[in-house]
Structure P
Amino acid sequence: MIDLVSKLPHVGTTIFTIIGKLAMEHDAINLSQGFPNFGTDPELLRLVQEAIASGHNQYAPMQGIYSLRERIAEKIDTLYEHYYHPESEITITASATQGIFTAISAFVNAHDEVIVFKPAYDCYEPAIELCGGVVKPLQLKHGTFEVDWAEFKKAITTKTRMVIINTPHNPTGTILSEKDMLQLQVHLKDTDIIVVSDEVYEHLVFDGASHQSAAKFEDLASRSILCASFGKTFHVTGWKMGYCAAPKALMREFRKVHQYVVFCVNHPIQRGLAQYLKTPENYLGLNNFYQQKRDYFLRGIQSSRFKFKPALGTYFQLLDYSKITDEKDIDFSKRLIQEHRIASIPISVFNVNNEDYRQLRFCFAKTTETLDKAIEILNRF
């Protein structure tokens with residue numbers, strides 16, 4: 001018998017796996033996991049198929065094909081007025097999750113502290129722990145999910161190596177404002193702290209708001225690694241395609257790890273994306289597309305006893321059920337699956353000390369037919 005010492009002793013089965021399995025067992029409408037149940041643009045599929053037929057089926061360059069990196073550089077420069085050189089400052093990744101893992105692995109050493117805002121997507125903390133780093137969790141304010149910047153300032157120490165931010169924010173659907181980003185910039189100025197900026201929902205911002213990328217702020221851009229997702233943007237989460245952008249010095253270290261984690265990523269899909277990104281409307285129209293789905297979903301349940309503040313970004317909507325039951329969110333989410341056949345994600349598992357605010361996360365990136373079925377169920381309450 002091998003005597004094993006786990007590097008992640010506190011990590012068990014994720015809530016996504018638990019809820020997903022339960023949803024399948026009960027044939028529940030799955031509004032839990034964050035993936036669309038509709039297809040992508042047939043033109044994108046055609047371009048990828050064309051790349052396959054043309055023989056682009058061997059290894060791509062480690063950094064990603066140059067034409068795709070060029071399109072990304074143009075996109076970021078146009079949207080955020082910051083230019084990343086395609087050769088030395090952009091790398092194509094096997095999903096944003098791989099990019100985040102690689103960024104953490106490249107810069108976090110044993111005993112380094114990493115500030116993480118909670119509730120937080122669940123891939124950040126295990127990566128920090130694998131590197132021997134120390135997670136410094138900061139709970140976002142109850143109700144608004146805003147950052148307490150005074151608390152953030154106090155959390156910074158001489159051991160702070162990294163801050164991870166996520167905007168638009170999963171799981172709350174909130175966004176960081178320009179004021180927030182300027183606050184972050186002020187508190188990090190004249191430090192050596194690195195920012196990992198998880199911006200996978202950058203093109204899903206609603207109600208006339210603007211995505212505040214770290215690239216838009218000079219000092220933040222100088223210390224940030226932007227992580228983005230083609231899978232989220234183009235409804236193809238199973239492709240696991242993303243990219244990272246960072247100043248040359250940071251990207252050089254990032255690539256040292258990247259080449260051994262994955263080396264390179266899917267070649268024909270890169271070719272297809274490089275062609276598809278030549279038409280900016282393919283991603284700039286997504287705000288309206290998803291806002292219509294959000295609004296349809298919320299109009300449908302406005303007569304229920306669920307309370308909500310419309311999400312400002314992502315394709316997730318939090319629903320407060322405190323007027324319905326005093327059950328813990330995990331228990332209520334399971335009961336919704338078992339008794340009502342609708343699946344959602346409880347938020348407490350992402351909070352500091354599993355604080356329970358009686359909220360569930362629902363994904364509205366679904367067809368109208370699916371949303372109608374969900375609305376009918378939720379209106380029972």
Structure Q
Amino acid sequence: MSRRLLDNGHSVLIVCGSFVGADTGLEGPFKNGKRRGNVDGIEVIELELSYGNSDGFLKRTFTMFKYFIRATGLVFTEKYDLVFATSTPLTVGIPGVCARWLRKKPFVFEVRDLWPELPKAMKVISNPIILGLMSALEWVTYHSAMHVIALSPGIYDGVARRGVDKGLITLIPNGCDLDIFDVEVDEWRLSECKPNDFVALFSGTHGVANGLDSVLEAAAVLDSRRRLDIKFVLVGQGKMKQNLISLVSDNELNNVIFHDPVSKKKLAGLMADADLGLQLLANVPAFYFGTSPNKFFDYISAGLPVLINYPGWLAGIIVDNNCGFVVEPENPEAFADALELAADDALQLKKKGRNASLVAKRNFNRTDLADNLVEVIESIYKINAK
């Protein structure tokens with residue numbers, strides 16, 4: 001997205017923390033809690049704030065708190081024309097609010113998840129005072145922004161319900177990195193998977209929200225059916241990973257394989273050798289239309305058919321375009337049935353994969369979506385300049 005802004009003659013400064021396992025492109029020591037440099041033409045300020053999906057709730061909350069404090073400080077010291085903030089967490093919007101009202105700068109806010117709706121639905125946060133404060137912050141942030149970017153239809157509707165004019169909301173979902181996945185890559189396969197095994201791949205966070213216990217339940221069903229040729233490969237990290245590994249060991253499931261996170265380029269090689277992508281979430285109705293998960297778009301970028309275990313807008317895309325399988329939540333038998341159907345009908349599976357690739361190119365090419373974002377940002381800047 002930032003590169004498209006550069007291509008259109010703009011300069012970009014990204015302010016970020018240090019995500020575990022990620023590479024900002026900056027090297028060298030931190031000085032006064034930050035380091036700064038130019039990466040592919042993009043100015044980057046990396047704050048010395050380590051963050052990982054396996055961190056506990058309190059640690060993550062404290063890191064988010066420190067981030068918005070320090071990012072807000074930069075709002076008052078850096079030279080810029082417009083602030084673009086992308087959540088979650090919701091507190092990421094605070095620097096933008098300060099820029100809008102205290103420095104009179106235009107502010108565009110991107111909503112990747114609805115807060116506090118999602119943590120409330122997941123019962124991660126239940127204190128009414130905290131929820132009330134978060135709701136107030138949500139309202140203030142939405143109404144301080146000159147424009148809001150929503151990543152899914154449910155997010156679009158959620159922002160509108162808070163009183164934001166729909167003319168000030170644009171739906172720009174996560175996109176497909178075709179320059180990474182739609183090219184010749186070095187295919188590779190885990191040693192635990194035999195050449196003729198059917199590989200169902202999950203790539204992403206192993207957290208509470210992902211509901212990966214569904215994989216273990218389906219794996220147990222397939223094990224009881226002696227479908228030892230169907231393997232689950234789970235790539236990533238997160239709070240629940242060690243617990244999942246223990247459960248797999250305790251239940252002696254040899255069809256579930258874990259792997260550490262890899263770069264997107266490396267992931268492309270694994271996806272090229274996989275047979276199916278798994279888009280999984282816990283059965284929380286707020287997820288059905290209110291999320292825009294990166295992994296789904298990575299799968300279809302790689303031409304992988306997708307199995308999804310919940311209804312909603314992504315399930316609709318899969319059904320309408322015949323590019324995968326939709327199974328009802330919390331039904332391991334149906335999950336296992338779909339995998340057997342996929343494994344036993346190679347021709348239909350290839351057709352679904354081709355359809356997935358077409359959807360990626362036609363509807364979710366990140367370059368096209370980035371151009372939409374550039375158009376929004378330029379229009380807001382021009383309005384403010386008047």
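Quick note: the coordinates plus some simple rules give every number you see, no bench work behind them. Everything numeric here is computed off the predicted structure, so don't read it as measured data. Cβ atoms are built from the backbone, for glycine too; each structure is taken alone.
Details
- Source structure of the calculated read-out (helix-only ellipticity at 222 nm (-39500 (n - 2.57) for each DSSP H run of 4 or more, over all residues; to 500), -11500) within P, Q: P.
- Which of P, Q leads on mean count of other Cβ atoms within 10 Å over residues 206-213, largest value: Q
- Looking across P, Q, the calculation of relative contact order in percent (Cα under 8 Å, 6 or more apart) that yields 15 traces back to Q.
- Which of P, Q leads on distance in nm of label points 7 Å out along Cα→Cβ at positions 118 and 270, largest value: P
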